[in-house]
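> Some structures are shown below for you to check.
What follows draws every value from the coordinates through simple rules; no lab data is involved. Computed from a predicted model, the values in this text were never measured in an experiment.
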Structure 1
Amino acid sequence: MDIAALLSDPAQKFIRDHQNHNPADLMLSQKGVPGVLLRELVLQIKAQAFVRTKIPSWFNTPRLIYGESKSLEQCSSEQTAVYKSQLISGNQLVDLTGGLGVDSFFLGKNFKKVTYVEKDPLLYKLADHNFEALGVDSIKVVHGDALEVLPQLAGPNDFIYLDPDRRPGNLRRFRLDECQPALPGILRQLWTNTGRIMLKLSPMLDVQEVSKILGNVQQVHVISVKNDCKELVYILEHGFNGPVQFTAVNLYSGGAVQSFSYQQGEETTGPTQYSGPLKYLYEPNNSILKLGAFKLLCSRFQLSKLHPNSHLYTSNNVIEDFPGRSFKVQWTTNYKPERLRKMLPSAKANITVRNFIKDVKAIRKDSGLKEGGDDYLFATTGPEGHPLVVNGHRLSKTK
């Protein structure tokens, strides 16, 4: 990639003028800027479309240059990076898996010095340029392999941050020993350079199992964006053997946050009550479901569960700060498709399945109900083990 050519005024103007154009059409047009490869211009336009939603503050910064789509797809979003930045602070941070530099940039706001390490020569050059364009002078950019560079980094380092590559050789991986650098084999080496580590891991992993494998785990954060689980974040402290603090987070646009925290052991000791649907129905967000904090919701919010395996909750009172979706129950019925069709004249409903005998596709086929409308149907299992359907109207929406 010719970074200097892409930074020329004609190239920058072309990129700005064609931000909303179809990249495929631009390639077919064969019209670009003299002295600049058209495919590199189109790559920047495609990247800008990606950055517009994923890293909006960077989109509004001129003269940033981006690499191939893999680095954009794997980088943290601005929302998740900002959240992580609120968890750690100190004098020196080392980001051993620098990539596009998003985490170095946002995490670095709470550190006096940051060292960004990246073995890919192009990403290293892009980060060096982009940090300067962003007006950052506290980040030192280092080119090299993480573990080879680590012994050369002057300490003490307050934190080491790693986001292991889950697509080495363009093959999708998520297990700790399949990513690069592979965990937990390198932890011993990391502990010689720091007392605290932050890890960003795949949401496909089992939260509890990873905690056992890593050891020294102080905090676990399951981060979702608009109820889509994006990251597992582990904070490790050398020698720590106390109870782990678990936090389920759901981030929304506009800064709204749903957060639910508890300490290891609370989930197993909480009492659980069961009941059929009452006046209100509650569905936990996906971060809580990922953590498996099912019993604790009952005691924390004075709720009853519909069934041990349904993970839907109910009460006669409105819970204003419930970490998930809340509904006013309209009616409850046994599962009979023809009855559902008669009870919904609009023939539309948003259907969710929780511990039920059929999936959403089968329910729609049986009942003829289309997607949409203001009615929400929860096909689930009641406390006596019978299949039932609950109709609810949503109380509020977090955008």
Structure 2
Amino acid sequence: MTSRAPVEGGGGQAPSPFRRPEFRKLLAISITVALGFGMVIPVLPDFALSFGVSLGAVGLIQLVFGLTRFSFGIVGGLAVDRFGERTTTMTGILIVSASSYAAGFSQTFLQLVLARGFGGAGSALFIAGLMNRILRIIEPGAMGRATGAFRSSFLVGVGLGPVLGGILGDRLSLAAPFHIYATGLLLAAAIAWSVMSGEPERGATAKKSPLQALKTARPLFKDKRYVVALGATLVGWWTISGPAQIVGVVFAKDRLSFSGTQVGLALTLLSVGELASLQFAGRGADRYGRRAVLAPSLAVLAVAVALFGQIEGVPWAFYALMMATGAGVAASSAAAGGLLADAVPREGSGAAVGVNQMAGDLGYLLSPTVIGFIAESSFGLAYIVGALPAAVAFLLALRLPARRAAAPEIRAVEPAG
């Protein structure tokens, strides 16, 4: 297995990822997918309730979707190694499109659950294919900026989508956003077919069997950079899902007496914090090294999450902590993306990227249940427990080398399609 230089971080000399036309077009795909995903957010609960189920049952839809995506994380990575990024990405997009059409045409709650669950498999394939492609065409010394831009594209799409979905749901029907999302995904698949034409040269490793792919990825678990990247990915989604979005909403209403509007503002500030820090963090991770960005961002996360449970007397602090949480998650994700690029072998490893995706999904699934269960007894203790993963990852990040590479390794890149 050909690995990258054992130094950490880029030298700041790699060109901006935006100079590559293919990268800009890949961002168009991610925005399209995220926009549609955001469109169904405001109508999904009401659509589910229209089948006569309880409010508690609505959460089953997201649980099944998340479990399916988690289960297919490694499958998506192995599919990349076997069939390539283009085929895997397009297959994932088309599966999500079919899932969205099926959800819109659902006549029972069970059909809706199964349709959305099926989409989780497509989501795993799509993310694995697109992320592997980005890792293959962007130099490691620019990967912090590329990760920041990639995450920003999703945030923009998810941020604008609910507004459009709400309008469509009111003007047309609750099923309309699902059908429009599905149709938009067909456009995204067409973009992927054009943009991703011609796989990057793989040489003798053009196609790997699942066993070969797993053997290729196995040595990465001895690479400190890869292990820390997995930890940071888990921490990011753990923090967003539990302490910020789920338990945070309940805490704000029950203990801080926030109105729905105030809670909405706080969640908006969470996204504002992410967007505000992403590009700065990406540049910093590429220029000054991954540890220089990752360790402080994880420290901010650990402190901010722990403080949530201590602010009942100062409700306004909730807004500041939500912004700090968003900034910490975004900065750590940019640095983690750089670490992933540093560690993954030159010929690529879909399996390695699939495992990284599974780490994020695991944090996203576990956090609401674990933190929520503890919060029933004590919000203060719940937030302390919620901060522990970030604190552990912070200690691991301190063990990363501090020095920067003299120059980034340039990968062979085919002409942009």
Structure 3
Amino acid sequence: MLLLVALVAVSGCKNLNEKHANARGNGTPPQVSAQSSDTSASQELGFPVTATRNTPRVAGADPVADVAGAVSAVFPATSSANRPHAVAIVDKNNWQGAIAASVLMANPLGIPVLLSDGSSLPPVSRDTLKRLKPTGSPLAENAQIIRIGDGSAQVAGYKTAVVPGTDIYEIAAGIDRFFSVARAKPASDVVVASGEQAAFAMPAAAWAARSGDSVLFVKQNVVPAFTRSALKRHAHPNIYVLGPPSVIGSAAVKTLAKYGTVHRIDGVTPVENAIAFTKYQSHGFGWGITTPGQNFTLANTSRPADAAGAAALATSGVFAPLLLTDRSDSLPTPLDNYFLDVQPGYQSNPNAGVFNHVWILGDHKTLSVGAQGRLDTITELVPVQTRSP
């Protein structure tokens, strides 16, 4: 049975609204009222790390904190209008599950992901869940928590649904079916990503959340049975293969072509692959971002589960594609060049200009303050010189 719903008694737990993760990810309260007389006031304010003009940062020390922070930014949970009906729980080491579960953030569910540490829920995820107070999703039999895979944490006190499995390909197929039932039909487009190389698969999470197109996984030269069965349910969809032939080879593509029309989106490196996906658009599929006036999310390839945080920022008024860096000390040249290509400008009135904003996931170990400064500079609105005829 794909969806196993277990009813549990809801215990009266104190709502710890005052507890949020700080940049160290240890669950202690952040400084929200730095005193001018405090010798550490400038550090407590957090700038320029937590934000510059154009680069807000979710400064978690690990993906668990990053994802919780991104979810909190999207769901302030100050009223019923800005809290989710349900939350998905995925093990932090199951990056494939985190990417595949990102589709749950799309309409009509709007379910964000929080990360567990195996069978336990870290304080930052637990406190975020308590603050969100999910009331239950009508489209998921009023479940408040959706557990993704057998290895994710079980949380007492919530009505829980489970997408079962230990095999990553099975779990992704189960999420696809779960979401297809919720939206009443399978999507006509599907993203197929590598189940072996996380950095090439990460950008799929943001698009899944934005579009409602499920993410399924393959090996380099093999399409697993669970993925083939899922594709059959979609009845000859458009299959968008994310990654170069070195990641998803011709043998896998040949097999995929039996189940739908295959299109490849690729870049040689994970950084270039993410840029290619951000630029790509065909027949209504893809971000198609080649002009200024955009939101973006930036994550480091060393933290693949951060893709779940990017998913939260890919919809709900932000609509940011996920770009990647594979270094922390400076921006990779292709990424630097892309931001220069889409840098906003104005001729006479800056108030009539458009703006770019880049959400950075992770602390200085994912992107240094110096690199953040460069990013801020190449995303700012600048005057444009025009030549006289």
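> Given a computed value of 1.28 for Rg/Rh (Cα atoms, Kirkwood Rh), for residues 194-257 alone, which structure among 1, 2, 3 does it belong to? Mind dumping the intermediate values first?
Numbers: 1: 1.01; 2: 1.28; 3: 0.93.
Of the structures listed, the value fits 2.
> Next question. If relative contact order in percent (Cα under 8 Å, 6 or more apart) computes to 18, which of 1, 2, 3 did it come from? Before the final figure, lay out each step's value.
Details: 1: 8; 2: 31; 3: 18.
The value was obtained from structure 3.
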